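Participant: Listed after this line are the structures, all set down as structure tokens.
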Structure 1
Amino acid sequence: MLIDTNVWSELSRPRPDASVSAWARLNFDKTILSAIVFGEIQYGIALAEGNRRKELQAFLDELMLRLNGVVADFDDEAASVWGSLRARLKKAGNLFGERDMLIAAHALSLGTPLVTRNVSEMIRSGATVINPWEP
């Protein structure tokens, strides 16, 4: 399952939502870190300051260790799916955030569900969406 940035962000908090934590404990062995999401996490770290920056970097370091350093590349298949997805959504007048479309396309290209809190937009991509905030 491809995990959206908002889920990793929640898990990086000192006291993450109990539902999200429970979901992650049960499903971590099936998680995928997208190169797009990895970039968003790096962006968040670069913007953070002081202790928060250190905490976020430590979270990412631990995450990468648990994932054996594996980050799913946004490859030509993902790019092709994104192009078709963006065109379909544009024709329907249903576009949403560009990076979110890239993340949805990546999940679609991998044939895996997308785990996110952003259900209202991501569902329009046609991806199977899981919201770990909901039981």
Structure 2
Amino acid sequence: MDQVTERIESLKAGLAGAAAATSAFGLAATGRLWLSLGLDLGLDLAPATALGSQATVALLSGFLFGVTYRYVIRADRNSHLQSGAVLAFGLVRGLAPIQSLRLDWQAALQIGLQLTESLLLFSLAALLIDWLMRRGWIQRFS
């Protein structure tokens, strides 16, 4: 493939990753709200303005994941590379908000939910990109 075609394929992978990550973020945010309200766990819920910025970060990180994932997996179908990319992006996004090392149950629950959400975002993005590649809508990096 020539350079322009490679860039178009990377753009498509990035857009797919952004769509999947943003959708997964919406589901996770709804689940987090439901869990907090239903169980009265006292989780620190973000106001609506913060949710907008968090959704924007999910969109951008999903886009970057999509572009990177296309280059990482290439044509050799190495499952360690696929899961490693998801885990690397998930851990970075999931652990980034930690600001203190307080070890109470609420902090542990908050960290666990953030990690789960991040891994969900990038797992769904990887599944969508893999599906689109199998269909031939996105070409693997050559």
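Participant: Thinking of 1, 2, which structure, once Kirkwood radius over Cα pairs in Å, for residues 75-114 alone is computed, gives back 9.9? Walk me through the numbers before you get to the answer.
Facilitator: Numbers: 1: 9.9; 2: 11.8.
Computed on structure 1.
Participant: A further question on this structure: Kindly point out which one of 1, 2 the value 39 was derived from, the read-out being relative contact order in percent (Cα under 8 Å, 6 or more apart).
Facilitator: Numbers: 1: 32; 2: 39.
The structure behind it is 2.
Participant: Could I ask something else about it? Match the computed value 30, 14, 10 of semi-axes √(5λ) of the Cα gyration tensor in Å, for residues 27-98 alone to one of the structures 1, 2, and report its label. Each step should come with its number before you reach the end.
Facilitator: Working: 1: 29, 17, 10; 2: 30, 14, 10.
The structure behind it is 2.
Participant: By the measure distance in nm of label points 7 Å out along Cα→Cβ at positions 11 and 107, tell me the structure among 1, 2 with the highest figure. Could you put the intermediate results ahead of the total?
Facilitator: Values: 1: 1.4; 2: 4.6.
Going through 1, 2 one by one, distance in nm of label points 7 Å out along Cα→Cβ at positions 11 and 107 is largest in 2.
Participant: Given that log10 I(q)/I(0) by the Debye sum over Cα atoms at q = 0.15, 0.20, 0.24 Å⁻¹, for residues 3-50 alone, derived from a single structure, equals -0.56, -0.72, -0.86, which label among 1, 2 identifies that structure? Can you show the working numbers first?
Facilitator: Details: 1: -0.42, -0.72, -0.94; 2: -0.56, -0.72, -0.86.
That value comes from structure 2.
Participant: Computing helix-only ellipticity at 222 nm (-39500 (n - 2.57) for each DSSP H run of 4 or more, over all residues; to 500) gives -28000 for which of 1, 2?
Facilitator: Working: 1: -18000; 2: -28000.
Matching structure: 2.
Participant: Starting from the value 35: which structure in 1, 2 was percent of Cα pairs over 24 Å apart calculated from?
Facilitator: Working: 1: 29; 2: 35.
Label of the source structure: 2.
Throughout, read-outs are computed from the coordinates displayed, never taken from laboratory work. Quick caveat: nothing in here was measured; it's all calculated off a predicted structure. Cβ atoms are built from the backbone, for glycine too; each structure is taken alone.
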